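Structures given as structure tokens follow.
Please treat every number below as a calculation from the coordinates, not as lab data. Bear in mind that the values here come from a model prediction, so they are computed numbers and not experimental data. Cβ atoms are built from the backbone, for glycine too; each structure is taken alone.
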Structure P
Amino acid sequence: MSDLTKKKCAPCEGGVIPFDISEIHKYQKKVDDWDIIKDSKGIFFLEKKFKFDDFKKSQEFVNEVGRISEEEGHHPDIFFGWGYAKINITTHAIEGLSENDFILAAKIDKIPNV
């Protein structure tokens, strides 16, 4: 598997089978400290919490996440406030995880000062 940061998210309109748990664990090794979460509907997503010194740094971080997400055409759920941000990523169209989710996670990890 090549470096995920060098890949681009592929458009997903559905019709693709989400990763099974073994594929999820294989890709999880390629990203730094992202947790695999399963929601009440059985849908897997990636989650990571980030800490910052103040609100401004949290906001700058989520703005950069938003910029990258727009470039990739793949949009996470973002929660943030004073000194923190939490990012949840899944491929909504397939109700599960795909390579796109791990590509986005890898690119988020490359944001400076994280």
Structure Q
Amino acid sequence: MPTTDRTAPAAADLNAAVDVLRLLADRTRLAILALLEAGEMGVGALADTLERPVPAVSQHLAKLRSGNLVTSRREGTAVFYALSNPHISALVTNALQHGEHLRYPVPPHHR
């Protein structure tokens, strides 16, 4: 039987990944990240699109920002949010597409 030289990821790396997945495991936060894949958006536009109150969206954005999943920039009194890096986009896309595989014989992203 062949042996392989596999090692588990470092504990700190696993902990960081678990923290990211916890942030993704919320419907509103996942929707926010999916919307931001197309580019930056303001809090008001996100709230309108999600049909959620601005304070609720702001709280989710604060969690995403503290987890380094989004960045923010201020323009006057408006705050705009964007994905912090391309890996976040890949995580969101993969999670949503895997969900489609669980629900459809031929997932929409394969059509």
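Assign the value 0.7, calculated as distance in nm of label points 7 Å out along Cα→Cβ at positions 32 and 48, to the correct structure from P, Q. The read-out was computed on structure P. Given 2.7 as the derived value for distance in nm of label points 7 Å out along Cα→Cβ at positions 56 and 80, which of the supplied structures P, Q does it correspond to? Structure Q accounts for this read-out. For which of P, Q does helix-only ellipticity at 222 nm (-39500 (n - 2.57) for each DSSP H run of 4 or more, over all residues; to 500), calculated from the coordinates, equal -10000? Of the options listed, only P reproduces it.
When relative contact order in percent (Cα under 8 Å, 6 or more apart) is calculated for each of structures P, Q, structure P gives the greatest result.
Using distance in nm of label points 7 Å out along Cα→Cβ at positions 64 and 96 as the calculated read-out, with 1.1 as its value, let me know the right label among P, Q. Present the calculation step by step, with values, prior to reporting the outcome.
On the way: P: 3.3; Q: 1.1.
Derived from the structure labelled Q.
With Rg and Dmax of the Cα atoms in Å coming out at 13.7, 42, pick the structure among P, Q it was computed from. Can you show the working numbers first?
Values: P: 13.7, 42; Q: 16.9, 65.
Going label by label, the one that fits is P.
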